[in-house]
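In structure tokens below, several structures.
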Structure 1
Amino acid sequence: MKRFSASFDGESFEIAAGVRHSGSNLLFFIHGLGGSKDIFHHIWERGDFADYSVLAVDLVGFGESDKPGGFSYKMEAQAQVAAGLLAEFPDAKLHVIGHSMGGAVALLFPPEILSSIETFANAEGNLIGADCQLGSRGMISVPPDVFAAEMFPELRAEYARLGPDYSALDSTTADVMYRSAESLVSWSDSEKLLEAFLNLSCRKAYFYGSENSAHPTVQRVGDVPKVEIERSGHVMMYDNPDDFYDKLHKFLTG
């Protein structure tokens with residue numbers, strides 16, 4: 001694990017990330033709401049990815065990254081900070097894997113980063129309003145104080161079943177979650193994320209869990225190649241990591 005110094009709107013803080021320098025192709029993993037870099041922990045054990053460099057970030061407010069009180073936790077702010085970490089790999093061929101909220105963050109990277117992406121694997125990343133039904137819209141259906149006092153403890157208990165490698169709710173705060181959810185819902189409802197995804201010039205694919213094959217987003221991505229992960233739901237890299245990483249490798253090398 002490496003810690004990076006970062007700043008945004010005049011506030012300085014540190015960002016944690018798993019880093020491996022191992023070749024010219026860089027896999028940039030970005031986790032979802034309530035997650036952390038550890039949700040992608042299987043990547044370090046996979047021999048078929050040994051020749052890939054890896055950057056798996058804890059977004060601001062999550063995992064082992066700092067939780068600055070003055071940070072907005074808006075998706076576009078997260079994107080600016082995360083994109084800054086790419087300076088660690090100045091000449092790499094960039095491959096983005098964004099899960100849930102992480103897909104939204106990646107689609108808001110600066111234009112020069114978006115235009116440099118080689119492949120984009122959208123793992124049920126937020127694109128339209130319907131993607132918020134899995135959690136974020138419910139979070140902001142109550143006032144912030146009610147969320148903190150009642151809903152957040154329940155979410156912690158629910159996420160705990162996934163284990164420490166898949167949930168970061170014990171290392172984040174109700175305020176971070178609530179403000180992140182507000183921004184995520186706003187961006188998803190605007191459908192600007194879907195437009196950005198469809199307009200990407202790189203090779204791209206939409207990964208989804210087999211339990212969500214009827215979800216509206218699967219149809220809304222149109223002709224974009226779709227990759228179904230067997231016997232899995234939204235957290236596909238937890239439900240069936242073997243199939244997820246097998247198919248990710250096939251996509252990257254296809």
Structure 2
Amino acid sequence: MLLEHRTAIVHGGAGAIGSAVARAYAREGAEVHLTGRTEAALDEVARRIHRDGGRAHVAPLDVLDQTAVERHATAVAHAAGGIDICFNATSNDDVQGTPLLDMQLDDFMRPVTKSVTAHFVIATAAARHMAPRGTGVILAMAGGREAIPRLGGSHVAWAALAGACRQLASELGPHGIRVAWLLSPGSPGSDEVEALHARVAHGEQEQPEADTDGRLLHRRPSYEDVANIAVFAASDWARTMTATEINFTAGAVID
């Protein structure tokens with residue numbers, strides 16, 4: 001297992017991406033600590049992990065409350081002997097669909113402020129426990145290199161988050177801590193979309209003439225794809241990767 005004997009905190013662990021990543025981390029041997037705003041939703045993810053033979057713990061948490069986040073990180077580090085992985089899958093409460101010319105400043109800035117604040121709080125809380133051990137991985141969903149209209153402050157938030165990751169990587173690298181971010185082409189595909197791609201791949205159905213959002217590949221990454229990439233990024237297979245973006249946009253963003 002790629003993450004055996006590792007301790008991981010997944011913030012936003014009840015969401016679609018966070019829960020997929022948490023289950024994958026547990027599958028690969030990590031002990032997972034889930035945080036989020038709704039305890040019942042976190043409990044359901046933990047039950048699925050336990051059912052599959054994994055280890056998971058739940059803690060309702062406001063990631064904008066620095067004192068609470070640091071207290072949680074300290075409790076995890078003391079109980080587990082350290083923190084190896086910190087994954088940020090928190091939402092940014094954005095407003096989409098409104099042209100910038102019609103958008104209120106507060107609606108534009110809310111996702112930017114929340115994303116950067118939450119990641120600073122999350123990352124520094126974990127890093128304080130990683131640094132003395134000389135190892136650790138901090139990951140986030142970020143990017144924002146596309147040019148897509150009517151997304152409000154979302155792309156600005158993701159770009160700012162990528163910048164924050166670069167800065168963290170530059171200062172935490174000497175402590176042996178890696179920082180990277182995952183770039184996805186919007187929301188990963190649903191089960192229905194993935195089933196359609198499978199039928200097309202097996203010649204059972206023609207590819208629909210649908211907008212691929214500029215992707216070079218017809219398929220959109222699934223939540224399982226996100227989780228598998230998050231496992232790779234957190235593992236020793238990626239031990240020389242830091243201050244970098246992991247692009248799995250199916251060609252929507254060209255490097």
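Bear in mind these aren't lab numbers, they're just calculated from the coordinates by the rules spelled out. As the structure is a computational prediction, the values presented were derived from the model and not from experiment. Cβ atoms are built from the backbone, for glycine too; each structure is taken alone.
The table below lists the values:
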{"quantity": "Distance in nm of label points 7 Å out along Cα→Cβ at positions 79 and 159 - highest-scoring structure of 1, 2", "calculated": "2"}
{"quantity": "Origin of the value 42, where percent of Cα pairs over 23 Å apart, for residues 47-150 alone was derived from one of 1, 2", "calculated": "2"}
{"quantity": "Mean count of other Cβ atoms within 10 Å over residues 111-118 - structure with the largest value, from 1, 2", "calculated": "2"}
{"quantity": "Which of 1, 2 leads on mean count of other Cβ atoms within 10 Å over residues 15-22, largest value", "calculated": "2"}
{"quantity": "Which of 1, 2 leads on FRET efficiency 1/(1 + (r/R0)^6) of positions 103 and 175 (r between Cβ atoms, R0 = 25 Å, to 0.05), largest value", "calculated": "1"}
{"quantity": "Which entry (1, 2) yields the derived value 29, 23, 18 for semi-axes √(5λ) of the Cα gyration tensor in Å", "calculated": "2"}
{"quantity": "Structure from which -14000 was derived, helix-only ellipticity at 222 nm (-39500 (n - 2.57) for each DSSP H run of 4 or more, over all residues; to 500), options 1, 2", "calculated": "2"}
